[in-house]
1. Given a computed value of 27.4, 102 for Rg and Dmax of the Cα atoms in Å, which structure among I, II does it belong to?
2. If relative contact order in percent (Cα under 8 Å, 6 or more apart) computes to 19, which of I, II did it come from?
3. If helix-only ellipticity at 222 nm (-39500 (n - 2.57) for each DSSP H run of 4 or more, over all residues; to 500) is calculated from each of I, II, which structure is the one that comes out at -16000?
Structure I
Amino acid sequence: MYKTQTDYSTRASRQVAYFPECREYVPNPGMGIVSMLLSDHMIDIHTPELRALGAAAFDAAHRLPPRYPSYEDMLAAANYRYTDNLYIRVGWLDVQTVSGKLTISKRFEEALDAVRESGKSWSVRIMQCSPSNPEKSLLPDFLSHLPCLELADEGFPDGGRMLPLYTEDYFRYWSEMCMLFAERFDSDPSLAYVDLSGYGFWGEGHHYGPQMKGVDAGDLFDKVAGDERVARLIDIHEKAFRLTPMAINAHHCEYPSGVSALDRGAWLRRDSYFLWFKPEEAAHGLGRRAGSGVVTETIVPYETRPERGETDGNSFRSFLDLPCLKCDWGCHYGVIGFNPADILRAAEIYPELFRDFAARIGYRIRPSIVWLTWNDTGKWLTIGMVNDGCVSLPGQLTLSASCNGETSGVTLSEDENYNMCGHMTLIDIPLPENAAGTIKLSASLRMKGKTAPIRFAAESADGAAPYTLTIDI
């Protein structure tokens with residue numbers, strides 16, 4: 001039986017407010033729809049010659065030269081009304097060209113300019129290997145001496161892509177790069193999360209899929225060695241990024257060190273989310289700490305509208321199903337598309353994809369019933385807090401009440417954060433004895449080392465979710 005921490009039978013009470021649910025989209029920090037501005041999939045599957053191929057367009061397009069977006073296309077994707085976070089996925093060579101110095105590529109700087117001009121948040125992954133990148137190697141030239149394995153030919157005319165081996169030199173240089181990158185960006189309040197990377201294809205923690213060329217790669221699949229490498233990369237990342245949440249891929253949780261990072265509050269991401277999503281991965285997301293986040297990738301909006309056939313049965317899945325599937329699991333961020341072309345085309349032909357996702361994704365907190373309660377020892381604003389979203393808040397929620405020039409507040413526990421999903425949780429904010437008239441209620445969210453104000457998903461006269469609610473007592 002659920003029990004509150006307070007015996008309210010010892011207090012007198014009076015209802016002072018009720019806030020119904022806002023039916024509009026409520027953007028907030030630590031949640032929302034992600035658009036990729038830059039990635040290893042800079043291909044346009046929406047050109048006339050590829051549209052007729054349906055789902056086959058994605059693989060076919062990888063055989064064509066990359067189509068890097070213009071700055072105007074990046075900005076258009078960033079400014080789309082349902083875009084909340086802008087994802088940048090680049091190679092090591094895009095952030096460093098010489099040892100001991102950070103050197104951001106022109107493409108990366110353009111993406112950052114679009115972030116700043118749009119006023120949105122951003123997230124990032126730096127890859128050491130990508131089988132789908134146009135560059136044969138993602139290592140900067142000054143690291144060309146590091147030993148690598150060549151992957152089997154993936155259809156590129158210049159052969160397979162290069163995977164650097166996990167030598168002492170590799171870890172030393174990777175640590176240097178992470179520290180340099182964090183020195184510039186870790187304190188940026190608009191940087192929402194940074195993916196753990198540096199191990200496996202795309203930095204995602206796995207080595208299956210593309211095959212190694214002409215070598216015995218058994219060591220790459222050794223679980224003990226893999227756990228040691230993942231643990232080392234997690235340690236490097238945590239020392240560099242002290243203020244920004246770390247998102248680890250579900251594949252990293254195949255190792256004890258990845259599970260341990262989740263227990264400490266790391267965020268979880270799933271790099272793909274379709275029929276191959278596994279129950280153990282679902283369990284990792286559901287069992288994470290209440291104050292950590294979940295990131296789900298990727299909804300690719302194909303040109304042909306998917307229809308259920310007579311023989312498909314209940315296993316049928318289309319990309320239009322994915323927003324609901326992701327929210328059923330409970331996600332804070334959901335990625336749509338691999339590049340600006342995907343976002344802009346989907347916004348044109350599948351606006352319901354964004355609308356349906358936005359209706360449930362992340363958290364949607366509001367005071368439901370609000371009471372003034374009191375006894376001989378004090379006076380409180382007692383709030384029946386509700387989260388109408390699909391997941392708990394990815395951090396520490398603080399509620400503040402201001403009245404007659406005085407402000408008091410309370411920070412919710414992880415249990416209170418988790419318990420308000422789907423039903424009311426009673427929260428007390430102490431008030432000064434002389435509290436009377438109007439109270440201004442506000443909220444903020446602390447994610448690792450960064451704090452931001454948040455909107456209440458409560459109905460207001462102008463339809464916009466407010467940062468401050470007014471309560472007359």
Structure II
Amino acid sequence: MGAAVFWLLRTTIGWHFLYEGVWKLMQKDGWSCASYLGAAQGPLASVFKWMSTQGWIVETGDLAVQLGLVAIGLSLVTGVLARVASIFGVALLAMFYCCQPPEPFCTAMSGADGRFFLFERNVIEAFGFLLIASTPPRSTGGTPVVTVWLKRLIPGVVVLAVFGCCVWHQVRIGGFKKVEAVTSATVKVHEFTALAALKTPFAEKTSIAGVEISRLALGGDLIDGHSHARDLIWTDEFMRRYHADGTLERTIRYCSFCGIDAVFCEPTHVGTMLSAAQAVGSDLKAFVSCTNAQDAAQAKTVGAKAVYLRSEETDALAATNDVATLRARFTALKSSGLPVGIGAEDVASVKFCVAHDVVPDFWVLAFHSLDYPAAKMKTRCNNIWCRDPEETAAYMKTRREPWIAVRVLAGGAIDPVKAWSFAVQHAAAAVAIDLPDYRVVETVNAIVKASQPRDEQKKEGK
């Protein structure tokens with residue numbers, strides 16, 4: 001009975017490792033350990049993150065992990081050199097553990113499945129390897145060597161045949177998709193299933209009022225529950241609920257790993273977002289939309305890098321020609337001691353501010369193309385903010401202050417890559433795009449690819 005249980009333990013661990021190796025080898029877009037290393041946490045995070053930037057280390061690691069998983073899996077399933085393979089298995093799992101340790105070594109994945117203070121699934125599987133490695137081979141009692149090996153190999157060959165049938169069936173129904181890799185030997189939680197698809201983190205930088213940020217930033221409308229979904233009455237509530245209970249933190253983690261290090265938002269969730277970024281070693285720069293001195297003071301207290309007057313406030317003051325209130329609001333924000341910007345939906349509001357010598361450190365403007373159906377309707381919908389993007393761009397080119405394009409998706413009517421390209425082509429210093437967690441990696445991949453020279457895009461497509 002004990003021998004049968006031991007065989008099951010060895011075979012199931014071997015099956016798991018074999019699956020992991022085959023899954024990686026059969027990825028259509030290729031698999032790389034770069035994103036896993038780049039998302040490292042814990043005491044050795046800096047070492048693993050450095051490794052993720054070294055091309056030769058990543059290439060060697062990709063090959064070693066893929067072939068290592070297959071070799072260890074085959075060895076355990078067949079029983080050939082299983083004790084030796086178990087030692088290598090422990091070493092591989094130790095690397096996974098050190099790269100993404102559980103609490104209290106890191107806190108970013110608190111509560112994730114398979115992690116339970118000091119221990120996690122890799123540790124349990126490593127103990128199984130240690131048992132296999134430390135168990136001496138059974139005595140053959142004078143049985144011929146050929147007979148002994150046949151008894152050991154035949155069960156393994158049967159298991160491999162079953163495994164092969166499973167692989168064949170999986171290929172027939174669509175192949176090995178990335179979501180299937182939520183397992184303990186590599187991708188342990190949803191975080192890294194998504195991050196495994198990351199090709200290259202976004203790297204373009206710009207400076208706004210002395211604060212260096214990624215040129216691609218995160219917008220805050222969806223986070224604050226402003227979906228601008230026109231007549232879909234429950235969408236705002238849905239977005240507010242969606243970004244509760246850990247989803248907002250996950251969105252920030254994804255952005256951090258993907259190279260997005262700035263957010264343009266209201267004061268409500270700034271503290272939560274900055275804490276989530278800090279937990280994974282990222283320095284998130286928050287530019288906070290404010291109305292008065294209290295908003296600005298709150299933003300400064302939680303760690304915002306800059307504040308700006310809400311666009312709705314600016315437009316309303318410009319429409320009523322209320323210069324006194326505009327100056328009072330602007331002065332109130334400046335009392336925070338942070339860089340101060342002015343938000344606007346209409347370029348006429350910018351001209352109004354300039355005409356009355358209220359000039360900020362930066363501008364935050366609603367800016368998008370009109371290339372979508374609702375923009376061409378006679379009745380104005382609530383996803384049209386930039387009525388004349390060409391005029392806006394032309395005027396902003398005359399200003400020395402940098403400007404950030406926001407609401408670039410027009411309430412979800414414009415593709416993020418098109419929105420990014422349109423804003424950048426019209427000289428926006430940065431572009432803030434509203435992204436839910438499940439769209440961060442996909443959007444970064446697409447924007448990075450679209451920003452590459454055409455010859456590089458062709459090479460990547462081969």
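The numbers here are math on the coordinates, done by the rules we state, and not lab data. If you're wondering where the values come from, they're calculated on a predicted model, not measured in any experiment.
1. Traced to structure II.
2. Matching structure: I.
3. That value comes from structure II.
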